[in-house]
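The data blocks that follow each hold one structure.
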Structure 1
Amino acid sequence: MLKSAFYWSTTDDDSPFGNDNGADALTFYREWRDHNPHGSPVNLIRELLTRFQTPLAEWKMLKASAVNTLLDQWKGYVITTGDDAIISTAFAELLLDGNIDEKVRALALQAIQNEHDLIRWRRWKNPVERSDRLKQMEAVLLQTSKQRRGDTTF
């Protein structure tokens, strides 16, 4: 499922763990899971986003369309930092636990949609590659959801 090398990179910005927020989220997930073996990763996301000064409630209220100009830097920070941390948490959970909490999956799918909408605003070096990687991550999230429900028609 995670056959492409980019999923495992901690240096590729287009990977779940390759940016600072994603790498931090992976590290925090490992530590958090050791102390919360049955806890919901949504709690970790809340904790992470608060630590990153981007509360989950604020992230949920913002839409990528709200980030239009350089005057919207704070909104952009909240969305992109939240997106990076949420996507990484979902893939950390898949990597370390073998599944993804449905609420985390929904948040990660929203984060991926945000990132599709913000490709131009974030000024990615290779926007085509970024878009392709987001599509691949989205497919994995949707595929694991189908597998979990026992649906093998994907």
Structure 2
Amino acid sequence: MVFLLLTLSAVALFLIPAWIIQPFRHQSARALSLALTLRQVAPAGTLLAGVVALFLAMGLWPRMSRWKKSAIAAGLFFTAAAAVMARTDYFEWMFHRVSLPGFQSVTDSKLDSGEMVLAVRFGSDARAYPIRAMAYHHVVNDVVSGVPIAVTY
């Protein structure tokens, strides 16, 4: 039972922040605070859970059935995976920059008239970046009137 709780705790330390902080999903201040706190303690917490789970598994291994050994091996795998993921910036995978944006003329655009955009104008050249897309990507690298720019939201 302790082994199962350690495995679930390690996986939760990784999954809860990833589940709370998602593109286009509302996060309350309390939920965001929880996610950031768990994200901060996850590297140490998953390591501790993994080490304790490994020692428990080593002690229990000789007297377990084949089925239970398979369950213990799976639990160690998920605990180790959570420890690795807790040390990576998986939010970077979710929120990636756009290096080559595609544009349409105003007449060809399928944006609703009420859609919010970030607008940039240099001379006679203008661009509009939909907030809906910017909320997911956060950064767009572009060139407007020959000037390289980084648009961020």
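The numbers here are math on the coordinates, done by the rules we state, and not lab data. The structure displayed is predicted, hence computed values, not measured ones. Cβ atoms are built from the backbone, for glycine too; each structure is taken alone.
Comparing percent of Cα pairs over 19 Å apart across structures 1, 2, the highest figure comes from 2. Any idea which of 1, 2 comes out highest on FRET efficiency 1/(1 + (r/R0)^6) of positions 19 and 115 (r between Cβ atoms, R0 = 25 Å, to 0.05)? Once FRET efficiency 1/(1 + (r/R0)^6) of positions 19 and 115 (r between Cβ atoms, R0 = 25 Å, to 0.05) is tallied for 1, 2, the winner is 1. When helix-only ellipticity at 222 nm (-39500 (n - 2.57) for each DSSP H run of 4 or more, over all residues; to 500) is computed across structures 1, 2, the figure -18000 traces back to 2.
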